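Each structure below is given as structure tokens.
All of the numbers you see were taken from the coordinates with simple rules; none came from a lab. Predicted model only: the values in this text are computed from it and were never measured. Cβ atoms are built from the backbone, for glycine too; each structure is taken alone.
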Structure P
Amino acid sequence: MDQYSGQNYRPSGTTDSVSDIKSTMLSKIALMAGKDANHATTRDWYVAAALTLRDRIISHWLRSNQAAHNSGDKHVFYLSLEFLIGRLFGDALSNLRLTDDFRTALEDFGVDFNAVKAMEPDAALGNGGLGRLAACFMDSMATLAIPARGYGIRYEHGLFRQIISGGRQEEFPEQWLLSGNPWEFERPEIVYRIAYGGTIEHDSRGRVSWHPGEEIEAVAYDTPIVGWGDHHVNALRLWSSRAVDPLNIEIFNTGDHLGAMSEMARAQAISKFLYPSDETPAGRELRLRQEYFFVSASLQDIISNHLQGDGDVRTLASCAAVQMNDTHPSLAVPELMRLLVDVHQLGWTQAWQITNKTVSYTNHTLLPEALETWPVELFARLLPRHLDILYRINESNLAQAETHAPGDIRFRASVSLIDETQGRRVRMGHVAFVGSHRINGVSAMHSELMRETVFADLNALYPNRITNKTNGITFRRWLHQCNPGLTSLLREACGDSVLDDPAHLHALERLSDDNAFQQHFKATKLRNKVSLANAITARLGIQVDPSAMFDVQIKRIHEYKRQLLNALEAAALYLAIKDEPNRNWTPRVKIFAGKAAASYHQAKLIIKFINDLSTTINNDPAVRDLLKVVFIPNYNVSAAEIIVPACDLSEQISTAGMEASGTGNMKLALNGALTIGTLDGANIEIRDHVGEDNIFIFGLNSEQVTQRRVQGLNAMQTIAACPALARVLDAIERGVFSPDEPQRFAPIVHSLRYLDHYLVAADFDHYYRTQRLIDQRWSSPEWPRASILNVARMGWFSSDRTIREYAEDIWNVAVRETQHIDASDQHSATVQPDQPARTIRLT
């Protein structure tokens, strides 16, 4: 047998465990659905299988909780407004190494295992990289046996379900909970009151009383998160909002039915949708209510649990580490102070020391609009006690600023928690910084820019607080599960230990020039591309050639991420192909996916441009199969799991200095894609690890971006010096891509010419020339070699490594050493040998 055929490993289930699984499933079908197996639907089988698996998780969960309790170890509490956990069935099966047993059990009943997996909806709890990072971190904390709990909101509808109609994005509710959720445990006994509004009163002893004008309740729902290895299980606790009195019967009986329901609806609105539009005052208020809701419930829960175990709130900092994932949870600083001072009667100084030692802050962006600020007027009306606390914190903060830089009014204004230049606003990034003992960036470049730009003065006032923790991804999801063919190949090449320790991927380097291995590597990639091509045809009716280069950009649609630059290059390539149809062009499929914020009109116009471009190019017979453009709607984790393994070229082309890290760049490179990118975020560290010859870097660096903006953003001369770009913009204006409405994309052209803020025009020429170099390399032997080396050198980007760094440098908690799979355990490993292309739906 060929050494790299992928057929040496033949997993098989154990009869006893499969028999037990089958018996439990039949019981679940009968008791849960009230049916016998002959009448069960695919969804019935999914729920039965999920509940059968959940039963097995519970025993691990209880043991993990008991072990954590007995050890007295410090606990980590991860506060995030998003957790993009995706589907949990396959994830838990993989980490428990039960995939084969469940596959066999279902197939013994004549049930398609993949069809059952596909019945699970993606949990609509996040938008993009921020939420997916939180999910990866939860996986790694469980894998490293760190006692931890994630806290967030149980959004009934999440962000939104994206429909592309007429090439435009439309938003609809994502009804992921419509048919129930077998993974969650409602905790009706865990309920906390959340207060808003009202007044505050200071007494003669200096104590403050808050008399809220409104109260609602937060109810806990727990989802188990299973780790790899020894199967430690942590909980993701999500809060659902409800009214204190669900229905005012007295008002209802007067005939005012809508009035009786309004209080309930107002309370429930908090956990309805992720990121309500902030275009209206009501939307902004709801956003602030959401953030305080989950922060207050979480901190009350943390303190309650701590008192049950330790009994002394003064020891909180030695027993709990609270990590704020971005600026959204920064109300944790004043809320923890309120709880310690007002509720638990600690002195201010002692409470501040506990708060500062307990809380830490991860910053994810340097964009001003993402560093939230709130009008003081709104804050005073909604959270008067917290504004009072922030004023007192700021008093000490400004006194320290005066000591540091006497008489420097600019410095005092810069570090103040209140921005006085824009109508008095509370700076939540500053609140998080001042209240935390550690502030971390998420890539080396980002952390350095934090020190030099947005937090430069705060860094001078509070030195040594900023540290770097470059993001990572969980290889369990983004290699082992989504790319079983490649994982099987890697196990043969590197050994089974590669499943436990990504550092063992380095063993692959010795095979990068091995022709036989390259052929098997390419065959695995081709199978993944066939799967994606089939899914695109089934979802969109577009036929794409799997042998073409799959050029992929999958991320949130935002001007700084520059999907527009990619689309303009596709338009320029299209015009060039029409000019020289007989030239030896490299066939490409340009694949886009991502959602634009509902109120982000320019981003939504870019989506329309991509889709109009797709219509024009894909229907032009002159182009044949040399170029296709595809926009995949409703991008989510499940879609990414299909796209990532099939990608050849990874587009990481943000304006330099604006992408904090990125994690899509890591997922794609890990699966053998070569990156085209700017020197931004983690691209720099990826370049350093994979080698300059195995990545394509273009464009201005962050210093040059700053200089260009100082010089001015009018790009008329730049465009005139770049014939390819000038021609594309002219074609857009003439309506070549929008013949029904020639002026449709005038705002895009105008912004490029006169206000090129994201430097699309400035970087276009270098980007276009780099893409043509990529064309040349695609057909050379260097491509598979570089692809293999990308996989081999990505081990450092594991979220396990990132979490170890958090544990050691920020949280001061112990982690479990890497556990390797026993040879006797190989029968239950989850990866499959190379298989024919899968039938997959893009839902």
Structure Q
Amino acid sequence: MFMPNRSALISAIIEKRRPLATRIEQVETNLQHLTIALQQAESFRTHLKSKADNEKTLAALEGLNFLNLQAALQTQLTALGKLKQRFIRNTLNIGVIGRARQGKSRLLQSLTQLTKVEIPDGDRQHCTGVRSTIYHTPQIEPYGKVTFHTERSFLAEVIAPYYDQLQLGTPPATLEAFERQPIPGLPPNLDYAETKAKHEYLRRYRSKFQEYGPLLRQTSPVNITRNQIREHVAQDDLSGERVYFKYMAVKEVEIFCPFANGEVEQIALVDMPGLGDTGIGDAARLVAALGQDVDVVMFVRMPNAKGDSWQDVDVQLYDIAKKSLVELPIHLWSFAVLNQTDANSKNGDNRLNCGDLEHSIQEKHIDVVGCMTADCSKPEAASVMLDRVLSHLVEHIESLDKRYAESRQLALLDLHRTINDEFAKAQRVLGQYADSKQLFKTTFNDFWEDLTEGLEGLLREIREMLGKDDAAFKTKVTEVLRKCREDAGLPPASLTLDQRRDHQGDYTAAYADYLRKIRTDLSGHFLALDGQIQYSLNAIKLKIIRKLLAPPIGLKIIDPQDPQALKAIAQQVHVYLGDSNLELGFQTLADFNVSFAGIIQRQLRGYLDELTADRQPLQESTLGINELLAIAQVLAPITLQSFLAQYAEPTWLQLKNFVLDLARKILDPNPEQAQVMQRLELLASRQDMNGEQVLERLRALHEQTVANCEEVLNSFLKEPNYIAYAMTAEFVDRVLRAGRKKLGDVRDEWELFLGADEIKPQIWSQFQQEDVRKQEQREWKELMDAVSVANAEERYHFLE
């Protein structure tokens, strides 16, 4: 019987559901955050496993099973989504299912006043191709709303299951690939009639792609008229011919129309395609729809008038529906409808057969709220059945919802406890992961042995060089002396010297100029030795740095490319230790410098200073140009004028020869001219003093000076090794042997310095790992904290 105020009760039930849906959504959001936290934890666990070198830690990490927790979370999220979908709906939904040709469509037509134009039926092949939801909407012209598959959902939900079940290989990734590539053949192990039929069904999807394919790229949902509904949901036209293929692209159709019982509001009927066709995935889609879109289900069965019984396919259909909502036993929200036909129907009078099936239904364990027998083609009979279903629904839906919700709530709390237990273990996993005090003690002891052996060995190596020439310094000295000899500062030839003498007026002036040039050129060459001893010392410093840097010492905080490396480490030591022997040792080594001027140049200068005309006079007694001109003026002024007309600026040599020739021709050996003749004779007797003789004098002085300087330099060839040893010995004493200061002896200083958290990982790779492990400990704790926050019990509750 119709229950008074049923519509108001249904509305009240729907309104009561909404706050619960909101709270479920909050729990969903938290579970999604928890899922992300678990994924991050699992990723980090995998990372830690790849690095763990401790068997205990590795075993603990392998003992954590975050993947199972993630799978459990996804299961709960899916189930919670179905529950939320149930509570968020604006209608109470009644599902109508059954095998093909059982009268399911006729029942829906009777309840909704729709015809076969909108709800296809047929007596030939399977007619309905997609699910339809029919909403009671008073006082409107019936219309539909169609939602098409997207490319992704079509390939994943429709096509991929065929490839999986029929073992056809990798399914196509795009619509273009599906249309272009032939369907692979069945493997030999699936050569059966049923699999061949399913394979043919898949082939039909491809062969008819041009008919429905464009719809997969169309934006939906799309409103359609009542006359367009059949071509979107059915396979056959009204005459029974299979001419429609749009259903292959359709995911769902919603139909809006007034029901026969106008007093019923906020009710929807869910029309499932008849099962029994060879379409793969139909059963899965049925389960999904029942689980989240249906509040009560009606199994429609039309017994055969010629004799019938419950078949295995009926039990299978019931079991499929039963799996859709394991939290809520289906016998609490399902009805069996036996479709009764009369003698005038194509099926014939099946009244007795209906009675037989009703009495034997429990024998097949098809447990339902009730089994109803009625002629589904008659609106009055259908309305009576709907009343009974709605009465049960209104009376029991709140308790069903509560039972369903409590079942989900308990499952969530079980998951909460499981995650809580697992992460209680996880929080203890890295307790000893980064503890390395004993490791540092052992490592430092080894370092100290390597340091002392290495530096003492280097000191012995340098001591063995004492008394030996420094090879680099000797090479540089040899090079400088060669340049001194090759680039002496001498005139290239006597002619050049004569020219200089002519311009200067005498050899003495020219000679003095060249002495200055020789002296300054030699001094310049010797300046090339400036820094050479320091260069040798820097090579020793670099050798010390490399000894400290290379294994087994491996003091990697020193940068061998940095010219201020030693000073930099001294400053770094000061930062950590303040004033210390260790700082003093590196600072002293860094500051240890010598110069050429301070050691060698002062001794070379004494020999260079000898190269002056005052200290090395030329001893030349020749007449000057003015004297020669005066004599010529006395002897033959007219002849002199002719000579000067020919030579406007005669050289000393030209003038000397002119005067001698003139004197021999004119002068008599009388007493008055004796003095002049004497001077001329002296000039004549000194004719061997020429440019070549002066040049030879300069060469001799240059060679003697170079030889003297070479002797000085050779005496210093061993000096760099003595200086290097003194420098190294001082450094070794400072950094290995120095006594106590405020921090202890120098060994204690080394231990304090190298044990600093910032220094230690720079030197030893195992402590780089330690630094990383400390960071990993922190990251792990942060992940555990994030999971703990998301896994708080109150975040799982949606029931008050």
Out of P, Q, which structure matches -18500 when helix-only ellipticity at 222 nm (-39500 (n - 2.57) for each DSSP H run of 4 or more, over all residues; to 500) is calculated? Q
Given 11, 22, 15, 12, 13, 11, 8, 5, 1, 0 as the derived value for P(r) over Cα pairs in 20 Å bins from 0, in percent, which of the supplied structures P, Q does it correspond to? Q
Highest-scoring label, criterion being Kirkwood radius over Cα pairs in Å, for residues 318-661 alone, among P, Q: Q
At a computed 13.9 (distance in nm of label points 7 Å out along Cα→Cβ at positions 94 and 510), which of P, Q: Q
